[in-house]
Structure 1
Amino acid sequence: MHFLGELILILIATVLLGQLFARFNMPAVIGQLLSGIVLGPAILGLVKPNDIISLFSEFGVILLMFLAGLESDLDLLKKYFKLSFTVASIGVILPVIFMGLASYLFGMKTLEALFIGIVFAATSVSISVVVLQEANQLHTRAGTAILGAAVVDDILAVVVLSLFTTFSHEAEKAA
């Protein structure tokens with residue numbers, strides 16, 4: 001029964017904060033994210049991570065990604081692929097350089113700093129879709145370029161992260 005209370009609390013908070021942000025012409029997803037911060041261990045501690053919450057969150061991510069795919073116009077994505085790829089490449093390179101450098105300057109080891117830079121390169125396709133959809137911009141040139149860039153950005157970030165973890169483990173074994 002404890003989980004049911006948490007689930008009801010999560011649903012009420014996300015709907016209310018989402019609607020509040022929407023009334024101020026801001027993306028509802030910001031209010032929904034904020035509800036997790038407020039209810040979670042960071043502030044009130046009313047909801048703590050556990051296996052059931054993780055299961056539901058994975059289910060939610062699956063549905064959100066499905067929605068992103070459902071709302072995607074493949075012809076428009078193909079049409080603006082070059083622009084999307086350029087934006088995505090910059091969106092991977094700059095965070096890796098700047099966040100990696102900032103982390104290094106704050107005293108982290110080189111590999112740790114590089115890892116943080118790579119993690120900051122990832123975007124959220126699903127959140128991009130929701131925000132563009134709320135603004136009625138998903139099927140515009142800019143919306144398609146942003147969505148395409150987010151998709152390519154995530155793919156590039158995963159590839160770079162995979163290569164990084166593979167080669168950093170190999171370097172540790174050799175040392």
Structure 2
Amino acid sequence: MSKFQVAVVVGSLRKDSFNRKLATAIVKLAPAEFSFKQVQIGDLPLYNQDDDAHQAESVKRLKAEILAAQGLLFVTPEYNRSIPGVLKNAIDHASRPYGQNAWAGKPAAVLGVSTGAIGTAMAQQHLRNVLAYLDVPTLGQPEAFIQAKDELFDGDGNIGMASKKFLQNWIDRYVIWVKKHAG
């Protein structure tokens with residue numbers, strides 16, 4: 001069993017999303033002592049504070065997976081210069097009810113890919129603001145604003161040679177971050 005388990009939260013529901021593909025590919029660059037699990041967020045009901053006392057099973061599952069992890073990896077697209085609603089919904093669910101924030105203290109990193117020239121810069125900044133409020137220590141550097149280009153992935157879905165050095169450095173820094181902050 002891996003020493004460090006990381007919950008991967010992909011902010012896209014689309015099966016063939018660039019961000020899901022990035023989430024699947026980048027974890028292959030991590031050392032063997034790390035394992036990664038993409039948590040499901042598409043089945044969560046819309047957050048409603050009235051439901052805090054009786055959370056849905058899907059919410060309980062999400063919270064349990066977050067609590068069991070030693071680290072978090074958020075991989076998000078950018079929708080209208082911010083994070084997707086489905087991602088914000090998941091964040092809200094796992095942080096509630098007040099005083100039962102499953103995210104708190106979990107070392108995290110934020111990553112994303114888009115066809116736009118600035119990648120997911122605005123979504124990442126908005127997500128960092130939310131994570132700061134939730135007491136999630138988030139890797140600040142290196143930032144990774146990735147533009148989806150043909151060379152990003154190879155024919156097998158792995159990180160392509162044109163991006164491998166940069167993303168290997170990124171994941172190496174993330175590994176150090178998790179080891180430093182994991183309880």
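What follows draws every value from the coordinates through simple rules; no lab data is involved. Since the model is a prediction, treat every value here as computed from it, not as a measurement. Cβ atoms are built from the backbone, for glycine too; each structure is taken alone.
Using relative contact order in percent (Cα under 8 Å, 6 or more apart) as the calculated read-out, with 20 as its value, let me know the right label among 1, 2. Walk me through the numbers before you get to the answer.
Numbers: 1: 20; 2: 24.
It was calculated from structure 1.
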- Message: Can you rank 1, 2 by distance in nm of label points 7 Å out along Cα→Cβ at positions 39 and 95 and just name the one with the largest value?
- Response: 1
- Taking Cα Rg over 2.2 N^0.38 Å, for residues 7-102 alone for each of 1, 2, which is largest? 1
- Per volume of the Cα convex hull per residue in Å³, the highest-valued of structures 1, 2: 1
- Identify the structure, out of 1, 2, from whose coordinates helix-only ellipticity at 222 nm (-39500 (n - 2.57) for each DSSP H run of 4 or more, over all residues; to 500) was calculated to give -11500. 2
- Item | Answer label among 1, 2 for the case where mean count of other Cβ atoms within 10 Å over residues 63-70, calculated from the coordinates, equals 13.5 | 1
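Out of 1, 2, choose the structure whose coordinates give FRET efficiency 1/(1 + (r/R0)^6) of positions 79 and 167 (r between Cβ atoms, R0 = 30 Å, to 0.05) equal to 0.85 when calculated.
On the way: 1: 0.25; 2: 0.85.
Derived from the structure labelled 2.
Out of 1, 2, choose the structure whose coordinates give FRET efficiency 1/(1 + (r/R0)^6) of positions 31 and 111 (r between Cβ atoms, R0 = 30 Å, to 0.05) equal to 0.20 when calculated.
Only one of 1, 2 returns 0.20 for FRET efficiency 1/(1 + (r/R0)^6) of positions 31 and 111 (r between Cβ atoms, R0 = 30 Å, to 0.05), namely 1.
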